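There are structures below to look over.
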Structure I
């Protein structure tokens, strides 16, 4: 591989031809290398990327992975992946050849990651360890599926960590009403929590709402987007899943409240966010309201659990609830099975009747 010296400034450059993915011949020029070896190394890695050669470095492959996957993913999803790749994977495997990383290498990496601590000096949680390993495995799976790598060494090494389901906390209706009463001194906070509790929407869905999402004649609110704050910028994305795109029927009292709220704050700006605050603001208000109301502190997302719990207690089916909150019915059945005790009792009673009737 030829490298050339720029006599004007003493740096090195490479210039060569290659065949692109459309079969067309292209010319590549890259300048600014400090040494001839650096220039030749860059050319070699570039050509191995183009040829999908598994002898490329892991760092080079990670660049291909980003090119392949980033356009398919939501920005917040990619940023989570990118952070793990940059901070937990490339420092260990970046300079290694993709094809030479073994299951034993992965096991050594796992042990090194287990030794790390977070910003507070605490070991990483089992859930986070599993997330980190899953990302490494995803990279190798991509190499196996599309680039000819023979085996996924992360899969052979086995997982680390384990997914821990966080405890679901709930407010009863009485607890929520005490909290809501404490929120009435700040209209924006009050109406935001009313939407969260009585509609069961996600935090990002709430913060993306605009006046045009409401149809007060039909008594509905349309959920079609989600809000994120990413790298200091407000970002509106599609909802979490396809099922999350839905139209929710609001109770009449909530329709009246939201009509009042929109009249108070918005005479124009039909497509502007009606809750132009951050998730941090809502968390702070949750702290304040729970303390003032004398109720247990729950997470913002637990208001969604509380809404589902209320609907189950009112006797609605898993299918009906799933349609309202944007879940699959199987997820409702699985995650909230312990909240359907009357159904279990009814089943047992009917089985008793069947047995005694024979």
Structure II
């Protein structure tokens, strides 16, 4: 964090203590006179794993080099401590304000990103962008970048769980489901361990592959994963399914929830009968195609209800249900609560009875 502002020698000692911890391993790096400046902005309910996965590679790089390669500050909108999604509160260095001319600015978000990304934060980010800063988002930080109006025509990503609500909120933007994206001065990561992959690349671009590889090993990260690697495992790996027809049918289900899915038509396009599809589902998944499809629809609906302001009826039709009452009944059976109670539009559980 920021060094104490005593005399020059005291400042230097404070900087070293804060940013260059002692360690056993060492990687020689030419003397650096101007460290890379990093500013992290924490939003309410941010992802602690995304934040730590980003900042720790910087600390390790400094430690391995025995000098300050990276310097960072941590801010919040008001300067107050920020609670992350697991309930832990983190103190910060101060409120939003000026940043250094070559700073890289990352906003870290987590659950309920639509609520946590305020207009003040978005305006500040847009100002940083216009002043030539590199601007990034960790986990669901892309919400703040989108509100700032700087993602148009850019490649970017965010956590896969938040992709459907994001697209509903920002219909003109199309995020990619990959680990991280670097598009000029826009850097985004899907959160979790993917932040480490992004920041290992930042280390490599600034100080070379040898140091980056050493940081990777210190993180016990195995190997650096490519940016365009999908966030989620393949369907066959996730479900333990090796039947290519069934995997492709499920993929078509997932890609066409909004338009509605005709199981008979899907079977025909795969060159099999509906009865064959039903047998495959019973054998490998233990339920009918319709039951599996309804489960996908309800999962999508839950995401939209909790992270957008869409009315219940619009969520129902957008997820392939022909009637709101049918949707409400199915949703209550699966989650034990009515969709209206979860809906942001209705003000949450405190205003609507179950």
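Bear in mind these aren't lab numbers, they're just calculated from the coordinates by the rules spelled out. Just so we're clear, the structure is a prediction, and the values are computed from it rather than from any experiment. Cβ atoms are built from the backbone, for glycine too; each structure is taken alone.
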Mean projected area of the Cα convex hull in nm², for residues 36-91 alone computed as 4.4: which structure among I, II? I
If helix-only ellipticity at 222 nm (-39500 (n - 2.57) for each DSSP H run of 4 or more, over all residues; to 500) comes out at -13500 when worked out from the coordinates, which of I, II was used? II
To test your reading of the models, identify which of I, II gives 17.5 for mean count of other Cβ atoms within 10 Å over residues 116-123 when calculated. II
Once FRET efficiency 1/(1 + (r/R0)^6) of positions 44 and 180 (r between Cβ atoms, R0 = 35 Å, to 0.05) is calculated for all of I, II, which comes out largest? II
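Of the structures labelled I, II, one was used to calculate P(r) over Cα pairs in 5 Å bins from 0, in percent, for residues 100-251 alone, giving 2, 7, 11, 11, 11, 13, 12, 11, 8, 7, 5, 2, 0. Name it. Could you put the intermediate results ahead of the total?
Details: I: 2, 7, 11, 11, 11, 13, 12, 11, 8, 7, 5, 2, 0; II: 2, 9, 17, 19, 18, 14, 11, 6, 3, 1, 0.
Checking each candidate, the match is I.
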A value of 43 was computed for percent of Cα pairs over 37 Å apart; which of I, II is the source structure? I
